[in-house]
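Trainee: See the structures that follow.
Every read-out reported here was derived from the displayed coordinates using simple, explicitly stated rules and does not represent laboratory data. Because the structure is predicted, anything quoted here is derived from the model rather than measured. Cβ atoms are built from the backbone, for glycine too; each structure is taken alone.
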Structure P
Amino acid sequence: MHTSEPAFHERSGPNVSVGAPYTGAFQIESNMMDGKLYPAVIEQKGGTKTYSAAFQRGSEFAQGWKSVLQQNYGKATVTCSCSGTGNKRLSIRCRADADTYHLARFPGTGPHHATDCVYWHADPASSGLGAYQQGVVHETDDGEWRIRLRHGLQRRTPGQADDEDAPAQAAQPSPGGRGAKQPSMKLLGLLHFVWTQAGFNRWSPKMAGKRNLGIVHHHLLDASNSILTGRNRLSRFLLVATPQANSAQAKHNRSTAEAASKQSRRLVVIAPLARHQEKAEGGATLPIASFHGIPHLAVTPLIWSDLNQRFGAELNAWRKGARTIAVFQTDVPDLVNGIMRAAVLDIALMRVTSEWIPVDSTYEAQAADWLVAQGRRFEKPLRFDADSEHTFPDFWLADAGRDFPMEVWGRSDPDYLRHRADKVQYYDAKYDVGGWWSWDASVGQAFPALPAVSSPYR
């Protein structure tokens, strides 16, 4: 049953092609995700020239910028002029099939850019993204991502392995002894990856009033177009909820589902859960909001049982009215009596705030809302598929001039207190005593003071 309710990716510069000057998509992303394009410095034997952001992205300069990239392709050293430290080299990329040129950061250099830079990407070690074995998440030379999913998205003939199915492997211990390295990405990890690439785990005051479901749809699909799984882009399999029935977004959902039905492709569906109704629990579906263009999703009792075991906290938050995002992996959809239907193979849930920032608890939601109200920049590092032994904070404050972890203590049971003591020791050793922030919500403590804004970006 669908229920109606009222109603961010790897960074590369704008593409430039003859006869198809760059339009507003880059500006949408820059304004929405707070990604700023800085001047590019191009160095050749003949000298050094600097090209402004306006020249790189302005449609009136498209032909000239393409000519610059074309002339320097494979010959020049290109550097981003943002305020980040370290290796900020960029490479000129060519897509011969589309006659386009663009700049892309070198693989692994995202953390070296300023956090407001369009080429910035968080250090994988600062979140659960660092908990995968080598090769599970791979940044390509073309500025895209290749991921290894646990279960493939292309259904094969009997006896043939799924296209992307990872071989069965045990998780391996991390070299530092903190948590196991995962051999593949599961469904929750995929949701966290797409959400992170779209930038919705980050917040800046510039984003106030600019986030809604239509924007979420746009940026999730945009991010998925730069994510490769098996032989395909994730965008070929992805449907995202949209608030309007007759919109281009809804039509895109329908056409993607129809193509999946014809070509034996499974689907990945990302949608908010509809407002909770007790009669919906345990039923033949998990009701989603803004379902336009999405097939009817059939859920078995076994799926419900698994959902209650793995996502009890998220289900409880949903029951209490919290916005909750579901990601579904379905089997190949079928047209039955004029209705597109798909059997759900797996579900994962993620709680988010009213600003679409992921949180793990009510206390985290309160802290995130408070940070938004304080006008601060911050990031929520997501867990992906990391186990509890991997240590990273609940939030990173991004405007304190350096890496500044934030922890929300929400319980007082003995096991939790032991884990808390370990984290305190870890943070004190790595960031110094007083070099990080914590809030003990379990005893009703008021929010402690934040460090002053010492720079706009971490």
Structure Q
Amino acid sequence: MNHLASGNIAHYEVFDNDTATHVVTAVLYGANACFVFDREVASDEDRNTVEGEVKAAFDKLKGISVGAQIDLSLNDKQKTAVQKMSCTFYGDFQLPSNPTSFEDALRVFADLPKLLGENRELAVPLKVWLYPLDKLHSHAAKLQKDISIGLIKNVESVFENLSTIEMKCSDLLKDTPSLAFAGFCDKIMHMKQNCHIYKLSFMEKLGSLLPKIHGDIEKETALIELLHDHEECPFRGRDLEKWMKGKEQESVIIKTLLRQLTDFGATVEENLDKILIDLEVENVISYTFTSFEWPDVLLSKQKAFLSPSTKGNNSEDAPDFKQKTGFTSDIKKNMKSNLKIFKKLIKSKTCKPAKFIVASKEIKNNPGSCIILYENGSGEATCFTPPLKPACPVTEQISGHSVVLKVSPTCPATEELRLLYKMKEEKEWKSQSVLQSHDTVTLKDLSPDTEYEMKYTAVGKLNYTVDSDVIHLTVIDKKLI
């Protein structure tokens, strides 16, 4: 401890200007590494079985030292379990490339000591030892008052929450929805940036306040007020967690929809002009996400909070914002319904030729998603509305071998109504056009003593069809049964 003798002190001014209370006497250098593994369980897999196999593999990994040659001696089931894992790395090491699989993580784990450099020059400070300055000089500043453990934990919680949100935002930015759609990505990016800016501001206030409390210049109530202000601002933990949970849920839903849409044969296209200008493309049908660009109430409040000059400007819009954020049960139902319609359009053999894409576009009246049509090479977008299911045929009159059927009113999306009929044993349906302006349609030349099946078909844009329920009838001696 000779280097702490008064004769070795070079900066005597610290004893007079109250800039410090302690001197660093030792520093522990090293590096932290954290590997986070994710494993999706398929519907045909047993969750408990997979969990057991994964746990067995990690129990073997726990007994291996960092830098050692790794041979886990896994059985076939354990190998299969870990091969389906993805990996995310967090730590103080500068890796050539981040591990994405269990095998990658094992290689990095074995190489960690080498990544600190030959002389450990890449290590970072992990722990410091402090010595009170007042033990070296009576005029030195010293701690007059400690801060209660409860307040310290509350402060730590603030930083942990903000850092967790930043980390989760970083993960979402790497996921498929963010990479595919700028509107979804922008909100995640703004949240990450806002949290970082607020954290720096909170840290600055805390750095100014803590020495004053320790020196008994300020009371603990000042720190309590700072924490209270935090709980009243748009960066409080419960609001951030709720927002992030919603975005993670949205990301899962979007990713699931994208997987199915691409499996159907659609392609994700953000540059719509490139598609519309293509002479070989006559019609474009787009499954369009409509809510990515809608205002986000929490992000708007954060922006106002971080920019005092704009504070309150968006308050009157907040109720409208709340109606347009998040995937409600109705929005999810609408998305699934549009997915079914889109699939039917792709699979339909009667639908007009078209290019099927997935895109995003703000449309206020269609929350969640809609199907947009660009017909005949036009850049004008129209939302596709399928015809409603028509009422089934109702018999009005029988005359000889003819039947008069009632025609019920159709919906505006129905461009044409057809009557389909066939003998029960036949496979192919025959078609007869129905004038929607008429109340009835007559079907002639029916064979006696023969059972028929009949139904109406509503035809919409692109020849999209919706059938009514089927009725069965037989003509016997000019009577209907």
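Trainee: Of the structures P, Q, report the one carrying the highest value of FRET efficiency 1/(1 + (r/R0)^6) of positions 128 and 192 (r between Cβ atoms, R0 = 25 Å, to 0.05).
Mentor: Values: P: 1.00; Q: 0.25.
Biggest value here belongs to P.
Trainee: Quick one: helix-only ellipticity at 222 nm (-39500 (n - 2.57) for each DSSP H run of 4 or more, over all residues; to 500) came out at -7500 when computed from one of P, Q, so which one is it?
Mentor: Details: P: -7500; Q: -12000.
Checking each candidate, the match is P.
Trainee: Let me ask something additional. Here Kirkwood radius over Cα pairs in Å was calculated and came to 29.6; which of the structures P, Q was it taken from?
Mentor: Working: P: 23.4; Q: 29.6.
Among P, Q, the structure yielding 29.6 for Kirkwood radius over Cα pairs in Å is Q.
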